[in-house]
Structure P
């Protein structure tokens, strides 16, 4: 009897932990996709030339920053580019 109750509690805890992990992973994936799309759109529409900078090069470093940072990563890359620092 006690084993059944412990098993049910354990299953509920595992389901709760998995739900939390998948919820966070979904948010990170969406943020990464939005960051990569913004990197492409900024280069495609030459937005950086409009604000006085050069195009953001699509390098592995920039792709990783956009994938991990999302929109904040793009803003960081834009600010670094305007300051004359390219990755």
Structure Q
């Protein structure tokens, strides 16, 4: 996917529906928050899957690990839907 196509499909993690797989493009947060997210595996290039969205907390799969992220935090993670899910 070209850069212009990625920009067309760019959204924040907080807007992704359950069941969707995404690839992290960027984390727009302060250094402390970015570092904590990187410790959890949420880094540029990582593939994530949205497991559940209860309106307050987003349950995200990072490999075999499940993480609960507040929507405000998830809103700082910019993602693109992965190719296999767009087809």
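Sorting P, Q by relative contact order in percent (Cα under 8 Å, 6 or more apart) from high to low puts Q first, with the largest value. From P, Q, which structure was helix-only ellipticity at 222 nm (-39500 (n - 2.57) for each DSSP H run of 4 or more, over all residues; to 500) = -26500 calculated on? Computing helix-only ellipticity at 222 nm (-39500 (n - 2.57) for each DSSP H run of 4 or more, over all residues; to 500) on every structure in P, Q gives -26500 only for P. For mean count of other Cβ atoms within 10 Å over residues 21-28, the calculated result is 10.2, so let me know which of P, Q that is. It traces back to P. Determine which structure produced the value 1.00 for FRET efficiency 1/(1 + (r/R0)^6) of positions 13 and 29 (r between Cβ atoms, R0 = 25 Å, to 0.05), calculated from the coordinates; the candidates are P, Q. It traces back to Q.
Using Kirkwood radius over Cα pairs in Å for the comparison, can you identify which of P, Q gives the largest number? Largest one: structure P.
Each reported figure results from applying straightforward, stated rules to the coordinates on display, with no laboratory input. What you see is a predicted model, and the numbers here were worked out from it, not measured in a lab. Cβ atoms are built from the backbone, for glycine too; each structure is taken alone.
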